[in-house]
Structure I
Amino acid sequence: MRKWTKSPRRLTVFCGSAFGTDPRFRAEAAALGEALGKAGLGLVYGGANCGLMGVLADAALAQQAEVIGVLPEALAAHEIAHAGLSVLELVPTMHERKARMHALCDAILVLPGGYGTLDELFEAVTWAQLGLHGKPIVLVNTANYWDGLLTFLESAVDCGFLKERNRKLMRVAANAVEALTMTGL
């Protein structure tokens, strides 16, 4: 059994429980896990062994990084919990999952994903907008995945529903290495 020590700094990464159709999504998740491990950072993520989440966790673990998974109890019953993590925390609800992941981190990175990833992203950026935290939030725009969302956000600014300063709470990186640099960790 490996011995892990608490990393002084941790990143929460939100991402899909699927691989997506473009192999670059999987490759970027692996690159991020490897890069954060080599940088001596810990990972906090959704605790699953599938999709980009599993790839990310496996790559970080291969670098001996501390990897903390936070999984709702209902999902653990579906046998998607990653068995090789430093710590797997089970929580009662999805809301408690997001709050716990947020509490454990110093910055937030977002890889491609679906509704769950969007929910996690928008809650984090809403909390930043309200002044509840000042943690960096960085989208990793692998294969231009987030371009449609970014266009929508510009439209929201243009239409007066989003202030430009709040739009800038979400930064955009082209790849994992750039995203890590943008966090300042």
Structure II
Amino acid sequence: MELASYADFAVRLVNSEEPDRGTDGLTSVDAVRSLFGSPSRAAMLADEADLPRLRAVRTRLRGVFEAAAGGEDVRAVDLLNSLMVEYPVSPLVSGHDDLDDTGRPNWHLHLADNAPTAAANYAAVACMGLAIHLTGLGVDRLGICQAAPCRNAYLDTSTNRSRRYCSDRCATRANVAAYRARKRQEAQRASAAQG
């Protein structure tokens, strides 16, 4: 697994809550386990104590995304660094069962799941993945969806740094709303001109 792909852990955690809508998907041990995406030792450690821990990390990670989206690069990096100090990673060289064409393992780095709690593991992996994404592509590649009331976090991987929405659904909804607003203005101007 490419280390930058661990940044998706940060996005999944931040998007487990929609503060403007008052929804929180992080309400059970099963929800914690599902954040991991696939069964792992760390996911199996999940218990009720992980819920408030992950909610606190989620709030802090949202702060990273909001600072980055607001052009506050140094603040975003400082917030992320404070999380990484609190939740250090343990990298491991791994080859799995993946062999190259000579029959030797394809060695690569993984972030180990040997933290004492599911929350500590998840936070460490999410923060490290986000740090790799940020340093590789830039702080401006972390965003908050501009489609109201969404406010989901996203990672901009577009070639021209143009992403503004978390999904095609939000982009379509925003474009339709803008189109309808333009049509209303045109109708109001036409009505005023006739009146």
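Readers should treat all values here as calculations from the given coordinates under stated rules, not as data from a laboratory. Only a predicted model underlies this, so the values are computations on that prediction, with no experimental measurement involved. Cβ atoms are built from the backbone, for glycine too; each structure is taken alone.
When helix-only ellipticity at 222 nm (-39500 (n - 2.57) for each DSSP H run of 4 or more, over all residues; to 500) is computed across structures I, II, the figure -16500 traces back to II.
A value of 26 for relative contact order in percent (Cα under 8 Å, 6 or more apart), calculated from one of I, II, originates in structure II.
Figure out for me which of the structures I, II the number 2.5 belongs to, where distance in nm of label points 7 Å out along Cα→Cβ at positions 12 and 148 was derived from the coordinates. Source structure: I. Set I, II, criterion distance in nm of label points 7 Å out along Cα→Cβ at positions 60 and 100: the highest-scoring structure is II.
Who wins on FRET efficiency 1/(1 + (r/R0)^6) of positions 28 and 68 (r between Cβ atoms, R0 = 25 Å, to 0.05) among I, II, i.e. which is largest?
Across I, II, FRET efficiency 1/(1 + (r/R0)^6) of positions 28 and 68 (r between Cβ atoms, R0 = 25 Å, to 0.05) peaks for I.
As an exercise: Cα Rg over 2.2 N^0.38 Å, calculated from one structure in I, II, equals 1.25. Which structure is it? Of the options listed, only II reproduces it.
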